[in-house]
Structure I
Amino acid sequence: MNTLRNKVLQRLSVIPDDKLQEVLSFLNYLVWQSENLQTQEDKNWLESDLSSLQNYEPYEWQEGELQEGIPVKFIAETGKIKIGI
């Protein structure tokens with residue numbers, strides 16, 4: 001076992017039981033994050049300025065398309081996208 005892993009395990013051994021759930025939650029988050037890494041293209045798109053979307057023609061949804069994926073909503077005031085509305 002490597003040195004860093006040993007250090008982590010040593011620190012875990014002194015954490016009070018009532019704090020272990022927080023540690024587990026954080027570890028679960030780190031695992032999730034590493035499994036769901038975004039590409040640079042994804043990051044660029046999510047951080048882009050979407051304020052000019054009104055300049056585009058409305059998209060013509062095809063039958064069955066709206067049942068796919070996660071619903072999102074663009075909030076113009078903040079420039080953010082709300083996921084899972």
Structure II
Amino acid sequence: MAESKSKKLPNFSSDREIIEFFETHDMGEYESELPEVNFEVDLKQSHYLVSIDRSLMSKLLEIAKDQQVSVEILLDSWLKEKLLKAS
């Protein structure tokens with residue numbers, strides 16, 4: 001069985017000391033010293049890809065640039081407005 005090459009962590013008196021330590025050290029070298037962490041991720045947002053005509057996309061990019069927003073934000077806003085009117 002291979003022997004662990006993990007290094008021993010020094011004692012820290014504050015979170016700041018830990019942060020400063022790992023700014024100059026590789027966490028992988030201290031893997032066996034780090035606690036195991038479990039957490040769940042609940043993604044509530046989905047992204048979808050849709051096909052858009054090239055000339056329409058050019059116009060959308062131009063409008064988004066004029067409004068200083070991304071095309072995604074522009075389209076999301078416009079679609080929400082349209083759906084509210086349709087409801």
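Only the coordinates and a few stated rules stand behind these numbers; no lab work does. What you see is a predicted model, and the numbers here were worked out from it, not measured in a lab. Cβ atoms are built from the backbone, for glycine too; each structure is taken alone.
If helix-only ellipticity at 222 nm (-39500 (n - 2.57) for each DSSP H run of 4 or more, over all residues; to 500) is computed to be -14000, which of I, II is the source?
The correct label is II.
When mean projected area of the Cα convex hull in nm² is calculated for each of the structures I, II, which structure yields the highest value?
II
Comparing mean count of other Cβ atoms within 10 Å over residues 40-47 across I, II, which is largest?
I
With relative contact order in percent (Cα under 8 Å, 6 or more apart) coming out at 16, pick the structure among I, II it was computed from.
Comparing all candidates, it corresponds to I.
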